[in-house]
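The structures come next, written out as structure tokens.
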Structure P
Amino acid sequence: MSKKFVTRIVLVTVLFSFNFLGHAQDIIRKISGEIIVTEIQTIGIDDIEYKQFDNLDGPNLKILKKEVAKILFENGTTEEFSKKTSNIEEALEETKDLLVKEINAHGFEANSFKSKYKASFEGNYLRLIELKKKSTEPKNEGILFDFSNVYKFEKLSKRSEELVYLNIWVSILKNEKKNKFDKHKLVMRVDGVDNAVTILTGLKRLNKLLLEQ
């Protein structure tokens, strides 16, 4: 094979590579090691939308963020996902455990210290069930709260060192069959300032983590 012919092959390969990369701006590296050269459209909460490098006029495709290690963007910046997702999920579980423990120990419905709240999580939704007065039996099925959608965290309402109110405007599940949520004011009575601060801080952290997830 002549030197001139080899040079021509190399030149064609280089030109093809530039043409290829010119159309596909971003590079997705999956956790499995697979590389996808493409053009990113949107990065959502759970997935990433992109177009195939050889069909930029075609439909958007999706890949779950948990499958992605990182993205190298056209401008040279890099965003890592697998490590970030792992850290967020770990922090989210710790926050959920803390909230369940603190609310079950110190959270009451708004009118008295006789009916406690029982907290639990259904996925990322917080369920608060009001218990019967001085009992562990549930008074109702409770309310399911979506803390990824908080309208306002109000300041603690301190009546005394042992009587503090949380007031939070947040979405609740209004119609489970239709998956319809509505704006609601959560009022929780807490026995002690320190406990109220812990619960409020935990709910703010929950909101932040859910938005980052």
Structure Q
Amino acid sequence: MEPYHKSHGIMPSKKKQLTIFTRYPQAGTTKTRMVSLLGETGSANLQRQMTEYIVNIARNLLEISDIDLKIYFAGSDAEKMQDWLGADLSYQQQAEGDLGDRMKQAFEVAFAQKMERVVMIGVDCPDITEKLLLNAFNSLKNHQIVLGPAVDGGYYLIGCSQFCEELFGEIAWGTGEVLLKTCQIAEEMGLSTAFLETLADIDRPKDYSIWLKRRPL
């Protein structure tokens, strides 16, 4: 890796990127499936807390590994995101379209920027740790895909060592078939896939107790 020379402004070239997908915590527009339990304001507060929790883990990861961090957001603008999470982070508006379209675009941009390993997460899984993220990046040394299966049949993490747009098409997002369909596509393409441990996302009122156990005091 090329060293940093302050006098010449040459920064180290990072080859790994952690991408976090989130939404600005505005009442009525985020965590809407939790409204029946928490109300609109409470659901927005949950979104805020969970995002801050995951971003803090990402910051810890940056302290121990040479990783680029990108926050892909919706429901706001970069200035509000900076005011909320800090001006030291890099923000990018999510693309238009369904979740698959938005994830595909984020991966495409990362690999166009010469990234070699890209790991993407949301903010709904409080059991994500720095160690788990490092394991995901390490898995991409020998596999083209890494997946973190979610209890509900989706995935809380996906990572790639190459751009694979087919992984994000023809999938019914938000259903219990997401992981299975993704694995089928990867197998059809001949992509080697590594798996992390199965964890729970917090999407519905029945999941809220998981957050209460995991949230920082």
Structure R
Amino acid sequence: MAGTITAIEVQARNPQRVNVFLDGVFALALSLEVATRANLRREMTLSDQDIADLEAGETWQKTYDATLNYLSFRPRSEDEVRRYLGRRQAPNSIILRVIARLKESGLLDDQAFARFWVENRAAFSPRGSRALRSELRSKGIDAEVIAESVSGDDSAAAYEAGARKVRTLRAADRETFRRKLFSFLQRRGFSYETSRETVDRLWRERERQSVSES
């Protein structure tokens, strides 16, 4: 397969990729970045080892680019990235290299990820400490990082979650209100005591509101 480069053509459908021809015959397709990094040019002679190195570089670049796309949707934990690359059947050597590069560039940081996860839950879907710890464990986050990221006081989060749920219980009687709201808070990972206190507080607020409107 070794030979002399006779042409390097940008692909019509993807200007970020090129086709490389050796001795007038198509030999391989590469990302523009890989070709530029290797300083490929016409009349350059490539050995079998040179071609193997280019193909390895292309595999690395494709894997890294795919991982950047995976990270573009939301932050990820290191364990999530490992599992993603495993599903892509990436070689372990490339997985280690991709993860090292992402860490160096600050794109992969389990402490930052844990903070993001807790803050995102608090803003959009409040959870109790028990649920948050379970979710972070499922993402492969270290126990010490979880302990640093998850507060033990669930009162505010339980009230926020409960107040949102109450909107769907406006017509419920006392028994139904308490049963459904308590069950909801338990499913969100709040403790028995926090759930009970939150239900009591929200019921009292509803009662006061009913009196003021009558």
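No lab work stands behind these numbers, since they all come straight from the coordinates. Note that the coordinates shown come from a computational prediction; the quantities given were computed from them, not determined experimentally. Cβ atoms are built from the backbone, for glycine too; each structure is taken alone.
For this structure, a couple of remarks:
- Structures P, Q, R, by FRET efficiency 1/(1 + (r/R0)^6) of positions 82 and 162 (r between Cβ atoms, R0 = 35 Å, to 0.05): label with the highest value: Q
- For 8, 25, 22, 16, 13, 8, 4, 3, 1, 0 (P(r) over Cα pairs in 10 Å bins from 0, in percent, calculated) the corresponding structure among P, Q, R: P
- With distance in nm of label points 7 Å out along Cα→Cβ at positions 34 and 106 derived as 1.8, matching label from P, Q, R: Q
- Structures compared: P, Q, R; top value of distance in nm of label points 7 Å out along Cα→Cβ at positions 26 and 154, i.e. the largest, recorded for R.
- Among P, Q, R, structure where distance in nm of label points 7 Å out along Cα→Cβ at positions 74 and 146 as derived comes to 3.4: P
- Value 2.6, calculated as distance in nm of label points 7 Å out along Cα→Cβ at positions 50 and 194, assigned to which of P, Q, R: Q
- Once Rg/Rh (Cα atoms, Kirkwood Rh), for residues 66-137 alone is evaluated on every structure in P, Q, R, the highest one turns out to be P.
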